[in-house]
Structure I
Amino acid sequence: MELTTIAKPYANAIFEIAEQTKSHSDWKGVLEAGAQLANDASMQAFIASPSTTSENKAQAVAALFKSILGRALSKQENAFVALLLDNGRIDALPSMLELFDLMSNLSSDAKAFHVLSAYKLSAAEEKQIVSDLSDKYNTTVSIDTQIDENLVGGVVIKEGDKVIDLSIKARVDELGSRLSIN
């Protein structure tokens, strides 16, 4: 059976969970890490090995996900990975990622934002921006970030012709214009 056919119900289920819990970026990270593991030859050999117990496989895979993601898997994510291991579907993870990305891009209410920052944003800061924008616009949000050293501090968030300027430069310019008027 073709991997895309196998991957489709899993990708649909994950996308539905991500929509309900507003956790697209978390699930995308899990799928990216999983695709990376699925494409690794030594990992394929380890998972296919009949001499390794399923418990040992699950522990090793969970540790690898934690290492790649920089965090432990959530209860739902862990259950998903365990299901894939039990059903021998780890090799379908790259196809699941591809389908998940396709569904995310086709999601009609999704918004993509461009974020300019004075410095490299941490994963936690990016996640907070995504969360805040998702709450504000009540939709799925994705961001791409770029460094602009002219900002001094803060961020500028753009979506199409809309701009949310939370930079220190904008605050100083606003203060300057107010002072020159009076």
Structure II
Amino acid sequence: MEKLADHIIFIGFMGSGKSTVSRRLARFENMNCIDMDTYIEREANMKIPEIFKLEGEAGFREREWAFLCSMIARERSILSCGGGVVTNDSSRELLGQLGCVVYLKVDAAEAVSRISRPETRPLLSGEIPPAELLASRLKYYEQAADITIDTNGKTLYQVVTAVQKALRKEGKL
């Protein structure tokens, strides 16, 4: 697969630590960090729950695709993606072309316990329980990942250290 860029990209279920780990790693490595959800909210001038309400999940996934396309021409950065970005076949393929994909693995119970503001997560209040939602995405996370880091029961420091070690081993840091 042809690489279009050399980003470090975090994927995983909501509550896996993507935003927190990517920000910390960016600080340690003196790199730019871009959070997909924050970027989309700024571009749309509305919060994610509003986007879901007005455009549905499909509209939100289109916005994720557009964000990923915009990353082709940007300087090397650390990207924190939304938890469902892997559900779109085109986005999942583009992730691999944008750089090294790091999957932060977490089980559903721990993920939910980490989310301090569940009202900001439209799919948490949806019809599908978090464990089922995670199970339906698991194969996509695993398929897209170049590196997998289990975050269950680990501190932020432990996860960031494991990510740095894995990225160095792959020659990405």
Structure III
Amino acid sequence: MTQAASKVTLDHPAFAAVKAAFPSKKFRGTEFRALSTLIVEPKDAHEVLAFLKNDPWCDFNFLSDVVGIDYLGYPTPMLGRFAVSYVLVSHGRDDRFVVKTFVDPTLPTDGTAEDPALFLDSVTDLWPGAEWMEREVFDMFGIRFRNHPDLRRILLWAEYPAHPLRKDYPVRGRGEREQYRVVDRTSS
């Protein structure tokens, strides 16, 4: 196979639109099973997402999901330990597109310490429905979102001592279950 034949072309039109709008920024792109993913730098994520929403051709008017991912122990090297993926939908074109960004912790991840490297800009100003999704990513992974209107835990209590979807969190917990009172039929 020649060098030219091995080059992969990403054919989703949003790749070309973003590259034309931001010629000086670095991007990566992947396609897997007809789902296209644009990988952006954390500092550029909000600006690129705003473009994808507001550009008349792109018109990704719906944020379907905000997903946190922990790549600790992943078999191939990634751009960072944690990723946040934004799943966008354009209702007018019946089209999906994913924007992903990676962040890498600078502090140990065994507690709730506020790591300055685990911050992203909130997209609640673009899609108000991101409020709860970003809160879930914060609660489960400890990734914080700047300018979020109400960033607090959504699934666990405020004093919970960790972020349980991090892969270095023990499957059986750190003793939280032992503190619960057993409730049975005779307890009421």
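List of remarks:
- Identity of the structure behind -5000 (criterion: helix-only ellipticity at 222 nm (-39500 (n - 2.57) for each DSSP H run of 4 or more, over all residues; to 500), calculated), options I, II, III: III
- With relative contact order in percent (Cα under 8 Å, 6 or more apart) derived as 16, matching label from I, II, III: III
Every read-out reported here was derived from the displayed coordinates using simple, explicitly stated rules and does not represent laboratory data. In this text the structure is predicted, and so the values were computed from the model without any measurement.
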